[in-house]
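Please go over the structures that come below.
Readers should treat all values here as calculations from the given coordinates under stated rules, not as data from a laboratory. Please read these numbers as outputs of a predicted model, since none were measured by experiment. Cβ atoms are built from the backbone, for glycine too; each structure is taken alone.
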Structure I
């Protein structure tokens, strides 16, 4: 039984001073598994037809962008994330596949983000001291990859659109400044970022 990761490929045409043309992000959906080949095939067929019938996107099975490390990943194209997620959740539930603990998608290996997944930082119960504090780090449904900039966002400063995350082929956590398209090194680890931010030792 193999665990596979479903990732959402999202294209957004933004007319904004912060963006130029088509913005492509990849968002985590679920890690799923099934111990029966026939049921797995039925699930894939259901997933493909459900997404197509919704009019919200398509299920190409693998991405056309950026990496060949997608043998374990299932890529779904969605034009609307908010409406698309409930459709995917219902498809997973109806076909009785197992939802597994989140793991690193193969397409994100180069971000060296294992500690986010291995340390359960995708789970708000892991890091939320107070309800408002948990917003500083994203859970796995809110993290995203900015494909063009090689940036995997896992949190927010709540200041001028500046997000925190991993950079491709780089160590540690960085802040991304969307106006200037610049990066600033913040901390070597997720806990160092969280603790330094709440203690006022880090700033953007």
Structure II
């Protein structure tokens, strides 16, 4: 293995997969992987919190680690089109030359990891009924407060509570004003921002989410 792969600082860490999504085999390198991840629907589907378990530890896993590090946090479309040259450049910090070439079958096999994730996410997203249709229900702000609460609870049940990052999270609406929703929740500001973006995407709104001071 090229010394640049060994010396390159790696942020991605293998971890216990608490919510397995896909089991995959890399036959030519003898690896069996269990992969987990979360999806966030913004303007496009984002894959984050990638992690995997493996049946054995080999030097080749170093390349797999970099592959997942490069993909983590990227839109799902990237997973089906990332090339070995792009991975090579990433490991080599954009410098000229290859650190994993010459490419063999085992290298190209890595790319099927991303393709498998892509196929699973795209397939599961097909045919899912939209939560809210503004052309039928009108603007969210014009609904009665009880209707707004009902839709918000359904939104949380479908998109928030199932996510691992929101485990043990509870959210209650305190008030809804034009362009502002006040919630009672222990969720931190970073995650609240993700909820805000997801909500605005689903309901075609531009609300700012703030936490209640009480």
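Which of I, II yields 1.8 for distance in nm of label points 7 Å out along Cα→Cβ at positions 119 and 183, as computed? Corresponding structure: I.
Matching task: -11000 is the computed value of helix-only ellipticity at 222 nm (-39500 (n - 2.57) for each DSSP H run of 4 or more, over all residues; to 500). Pick the structure from I, II. Corresponding structure: II.
Looking at structures I, II, which one was Cα Rg over 2.2 N^0.38 Å calculated from, given that it came out as 1.05? Structure I accounts for this read-out.
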